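Input: structures, listed below.
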Structure 1
Amino acid sequence: MYRVESETDVRDMARGAVFLGGGGGGDPRVGALFLIDQMRRGRHPRVMEAAELADDAFVVSIAGVGAPTVLEEYLVSARMLRRLVEECAQFYKRPIDALISAEIGGFNSLMPLAAATEVDLPVVDGDGIGRAVPHIEMTAFSIYGCRATPSIVTDEAGNVSHIFAVDDHTAEAMIRSACVGMGSSIAGAFYPMSGRQVKEAAVLGSLRQTLDIGRRIRTARERQSDPVQELLTYLDVPAQQRFARLLFEGRIVDVQRETRDGWHWAQVRLSGSAGGEPEFSLEIQNEILVARNRGRIVATVPDIITVVDSESAEPLPAERLTYGQRVHVIGYSADPKVRKPEAVAVIGPRAFGFNFDFVPIEQAAP
């Protein structure tokens, strides 16, 4: 177990969380500010390895649900987070031993840390998918046998809802309906699990990876080396079945977006030359789902597609992509657990209504 000791570590974790979020999960800056304030009060988040959990430990995953464009307008409420965890203990009729991220993208990477500092609990180094996803059932937790409900959701006003569903697909619809009815921004506790279930189903080590990614970008900038190239070198480790590719470099020339049904929908088009015609496109439902180069598919979910600033390699949330930005688009392979056929069936492109199969980034045409 280790403590998050410094404000620099928190900022590095936030930066890495945006990268792994593939554009989604909400902007973590508000969560980072909350954690920094807590640390200045002497409350440091504690992160534990899954192996440290007893098999009969009780763990719940914590996440914000809603459109990132709405989530970023809200500050993190200590009262709401404390109420959520206390409500869980009362509802499940047993104390919680640890929290875990439902996804390791954006704001949802830091929300369990924020909640943990309020109630003095450790956070497991891992999450439910190794990236961000727009649907609650699209997690390794669900794919490998854990259930999203019974779950609890609450909002800033103090409204609380207990949700029971016959399956996780139905749970997504019910939670999304509650989210829309509660202003398109809620916090929830999902996937009540034992320690053994966490060890078997979670994507492990992902919280530490946010720190490593953010630190690698920052230190490259401090050395005045190429942060994009250093990031690609760090991420591309074929021996560990992890691959990273530069998919495109250019300027954003068109952004079309809307907030609908509690999601951020967008299409972004890019050009490789000043004044040139659009040649690269991104399709977004909270997260970037598909990347095309001149119409050819070069990356899809579950692999991670992330946009970074060309100069600084600062990862950019999807809702902050704007006309005129010069960017690099990076593809990063999902955790091997999420690339298995049973996982791709739940989180691959066909699960989002696309009429094509998943092609790993290391096999896609450049």
Structure 2
Amino acid sequence: MSDDRDTFLHRVLEPPAYGWSRDGKFYKPTLREMFAHWRDRMNLFKSRKAWLPVAGWFWTLSLAPFLYLFATQYFSWPLLVVGFLYSMVALGTVNIVWLHRYGSHRAFTFTHPFYAFIIRNLTIRLVPEEVYLVSHAVHHAMPEQPGDPYNALGGRLYCFFAGELHQPIARNLSKTDYERVVNMVAHTGVRPNSYEQYLKWGSVCHPARLYAHFALNWLFWYAAFWAIGGHALACAIFGMSGVWAIGIRDFNYDSHGRGKDRRVEGNDFNRADLSINQFFAGTVSGEWHNNHHMYPTGVRSGFLWWQLDTAYALILFVKLLGGIATMRDFKQKFLEQHYQPYVRAQREQAAARPGEGV
């Protein structure tokens, strides 16, 4: 079953024009190759199946007018702080909970669809489930290997444009494979296309449903922020959310050491890939990435006392409200198998030093 899953994950994403590998090794494309492929993937005149990559940039760039209005008409330092906290903490945390821990890894389950609906729409919607969930499963199956959709070895732009270049699902899946993809996202409430609709649109979600969902979500949150603090607050939050939407494209490149081994002894215990724990990303959203790669299906990745995990805190809050049915937590396993042996080894080495050379 595991071999079958691995084979499926190798074919579920649309291969880039320059391929995942050459001569059996990961191939790092040139800038010319990446930009040519990016233009092709964004060309709606060539194929309607380009709609989902185009939608990603449409919603991201739609935040630019709000940022402009905030900067030119409504700017104030307190509002900048509010916008920063919303984009980095609120958006980051909710997306980690919804797309990452629940959507991709099913680290917990909800007691009722109502709670899933609330978490799904708790912040401004920017990332379609299909784009993230499927490609993230592939990323974990083959980090830094050919086929990893945001392989840090490919460079910053390889990761930055991954949403268009490497993350879309293959457009010619068999009906059986398409049903497997549908099952990967079904628990998030996405209403899937039929197989015939998939062949037409090249996606699980239908463009009309996704645009309607995002539009209603944006209208609700703009109205809510406007009611609290007028257009100034709404523009500050929506505008700074655009900064997050651009910046998050760099996350995997940075969190995998920018393609180099930047793991630190005593901080990054997972040695299976180049992932690292970053203080800023971990603190504002709970994404301690090296810990996460060690235990991807866990409900938290902040294992040590100083590793704040806002995503785990949100999950615990929902659990307190009765919204979480089950969850998996690997903190104790991490402490027993990795951190405590490391601390003991450090103490033994320190105790041995005074006698060196005697």
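Coordinate-derived values only; no laboratory data. Quick caveat, the model's predicted, so the values are computed rather than measured. Cβ atoms are built from the backbone, for glycine too; each structure is taken alone.
What the table below lists for this structure:
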item: helix-only ellipticity at 222 nm (-39500 (n - 2.57) for each DSSP H run of 4 or more, over all residues; to 500) from the coordinates reads -15000; which among 1, 2; result: 2
item: Per relative contact order in percent (Cα under 8 Å, 6 or more apart), the highest-valued of structures 1, 2; result: 2
item: Entry that produces -1.13, -1.31 once log10 I(q)/I(0) by the Debye sum over Cα atoms at q = 0.14, 0.15 Å⁻¹ is calculated, selected from 1, 2; result: 1
item: Test item: Rg/Rh (Cα atoms, Kirkwood Rh), for residues 17-64 alone calculated as 1.10, pick one of 1, 2; result: 2
item: Label whose coordinates, when FRET efficiency 1/(1 + (r/R0)^6) of positions 153 and 273 (r between Cβ atoms, R0 = 30 Å, to 0.05) is calculated, return 1.00 (choices 1, 2); result: 2
item: Winner on mean count of other Cβ atoms within 10 Å over residues 49-56 once structures 1, 2 are ranked, highest first; result: 2
item: If mean count of other Cβ atoms within 10 Å over residues 113-120 is computed and equals 15.6, the structure in 1, 2; result: 2
item: Per mean count of other Cβ atoms within 10 Å over residues 97-104, the highest-valued of structures 1, 2; result: 1
